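Next come the structures, one after another.
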Structure 1
Amino acid sequence: MITEKEVYERLKKVFDPELHINIVDLGLIYEVGVKGGQVNILMTLTFPGCPLGVVIHKEIKEKMTTLQGVKETKINITFDPPWDFSKVSEEAKATLGII
């Protein structure tokens with residue numbers, strides 16, 4: 001059985017191509033749900049129309065296929081609430097040099 005923890009561990013291997021920080025520490029993942037073999041991810045992007053959204057989406061799908069038992073991954077994008085630097089982990093802020 002797939003756990004939310006396992007999903008988050010895989011998501012930490014997906015990096016923003018520009019910032020080189022994983023999408024979990026960037027605060028882009030709002031919610032993860034697992035039901036049977038289905039993984040549901042609610043996330044945002046740094047801004048609407050972000051051209052790297054397609055790249056990140058593809059990489060998420062690829063990482064989820066490496067989890068045994070995943071049959072389907074659904075990714076929903078929201079901009080409510082909009083992303084801002086308050087959602088970034090302390091470690092990522094240090095990496096970015098903003099603390």
Structure 2
Amino acid sequence: MRDFEDQLRRALERKDPSADFTARVMARATQPKKPLAWVSWRSWAAAGLAASLCLGALGLEVEHRRKVEQEGKAASAQLIRAMHITSIKLQRIHKRVQGSL
């Protein structure tokens with residue numbers, strides 16, 4: 001363990017920069033920056049993936065709403081039919097009651 005600590009201490013010792021360090025830093029700082037092609041490609045791919053996910057979620061939501069609307073229409077039709085049958089039966093009962101009085 002002591003050997004590892006010695007190696008680490010040597011690696012982290014302060015070292016003076018080389019003589020041309022300032023010149024190299026200044027030369028790189030003045031160079032125009034080039035956009036990296038892979039960064040552009042990745043950002044477009046990420047945007048495409050995000051758009052695909054959004055469109056997929058939107059499609060699922062539209063399908064869910066359509067299904068709920070169809071179920072509502074079916075329930076409404078059943079209710080109207082039940083009300084119609086009830087009305088017919090009540091009319092028959094009303095006629096019987098009227099006939100017996």
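What follows is calculated from the coordinates using simple rules that are stated; it is not laboratory data. Here the structure is a predicted model, which means the values were calculated and not measured. Cβ atoms are built from the backbone, for glycine too; each structure is taken alone.
I have -30000 for helix-only ellipticity at 222 nm (-39500 (n - 2.57) for each DSSP H run of 4 or more, over all residues; to 500), calculated from one of the structures 1, 2. Which structure is it? Comparing all candidates, it corresponds to 2. Ranked by Kirkwood radius over Cα pairs in Å, structures 1, 2 are led by 2, which has the greatest value.
Taking distance in nm of label points 7 Å out along Cα→Cβ at positions 15 and 55 as the criterion, the top-ranked structure out of 1, 2 is 2, with the highest value. Looking at structures 1, 2, which one was distance in nm of label points 7 Å out along Cα→Cβ at positions 23 and 79 calculated from, given that it came out as 1.7? Working through the options, I get structure 1. A value of 8.6 for distance in nm of label points 7 Å out along Cα→Cβ at positions 31 and 87, calculated from one of 1, 2, originates in structure 2.
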